Structure 1
Amino acid sequence: MKISANEIKIGNILELENKLWKVLKLERTKPGKGGAYIQVELKDINLGTKRNERFRSDENIEKAYLEQKIFQFLYSKENEYFFMDQKNYEQISINKEKIISNTLPYLKDGINVSLELKDDEPINILLPETVTLEIKEAEAVIKGQTATSGLKPAILENGVRVMVPLHVEKGMKIVVKTLDNSYVEKVK
């Protein structure tokens, strides 16, 4: 399936030179002269090699056709992560090397994820857009400091560091975007 280079997102699987490549990083650039382009860091799904590629913003790229299924994360053992198909209860495992590192902290027991499969082989994990997590560490608020809006660092139960509003305290549950680890809202 062809997509515009502007539609590429981190985690997409692209098909280049008859190989499958996972998008790890991307940067959109619009120079003063010339056309805009997208700089993409890619990782070969099978070999694990990385490469950088530059696409014109109006260029069409081949996105790999992958089947998506909902799986529940069960547990991890050494370098293997185990998932269960929600429909037929079959279990599959994925090696840690095939998982993007910023996905790992969000894999907690019972979370539902979409797995992208190519010929029944798991290729990619798609996390839910947002997750609810508890704050384990946050700086204390100084009286009167909350009168102005601002952000402070906090560490979540999964070890991820996020910037939260000043009124958020340790022990509270918040909603976080999994794509960029950003604060969405406090759970009521």
Structure 2
Amino acid sequence: MRKVALTGGIATGKSSVRRRFAHHGVPTIDADALAHAALAPGTPGAVRAVERFGAAIRLPDGGIDRKVLGALVFGDEAARRDLEAIVHPAVYGAIEAWFATLPAMACAVADIPLLYETGREGDFDAVVVTACAPDEQLRRLMARDGLSSEAARQRIEAQLPLTEKVRRADHVIRTDGSHAETDKAVAALVVMLSV
């Protein structure tokens, strides 16, 4: 089975492309969902996050207030790295376990936003990067998360530049065209990855 990583910059259409892969029958897993699970109430990750970042990030149910945590880590590189050290091992462990449970098939896709930032691209047989124009990325992020232009830029700049991700990719799917164009690109890639 070909292990495929799907990555790209924040708000470049990774989730939409992952859903298109799933529509074509390709098994997928979402690292963002795994990261949420790693910080769920009662998990070791939630306990460690509160120990590191303080009680202000704890919700009444014992979970983590992601908005408060995000405000802390996106403005402080050391804090962001501390959070990544808590979350990433659990995420990658869950992805490896998921691949091990799959039956023999042509390919499966793991959607991993910080693939290059974590240096794990070598774990995969192919890397697909979603990309769009910088002004479109900024517009999408502001609209999706209700962020100011400054806060959105801060989140974009916390990641490896999109141009570098595109340069290092095995395959690139542009998402700044129509949905039909993106769907067509994903369908063609499914065929290519399945041979």
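No value in this document is a laboratory result; all are computed from the given coordinates. This is a predicted model, so every value here is computed, not measured. Cβ atoms are built from the backbone, for glycine too; each structure is taken alone.
Brief remarks on what is shown
- Taking mean projected area of the Cα convex hull in nm² as the criterion, the highest value among 1, 2 goes to 1.
- Test item: relative contact order in percent (Cα under 8 Å, 6 or more apart) calculated as 38, pick one of 1, 2: 2
- Top of 1, 2 by FRET efficiency 1/(1 + (r/R0)^6) of positions 29 and 133 (r between Cβ atoms, R0 = 35 Å, to 0.05), largest first: 2
- Which entry (1, 2) yields the derived value 3.0 for distance in nm of label points 7 Å out along Cα→Cβ at positions 85 and 157: 1
- Distance in nm of label points 7 Å out along Cα→Cβ at positions 45 and 165 - structure with the largest value, from 1, 2: 1
- Per Cα Rg over 2.2 N^0.38 Å, for residues 101-148 alone, the highest-valued of structures 1, 2: 1
- For helix-only ellipticity at 222 nm (-39500 (n - 2.57) for each DSSP H run of 4 or more, over all residues; to 500) computed as -16500, the structure of 1, 2 it came from: 2
- If you line up 1, 2 by distance in nm of label points 7 Å out along Cα→Cβ at positions 13 and 61, the top spot, with the largest value, goes to 2.
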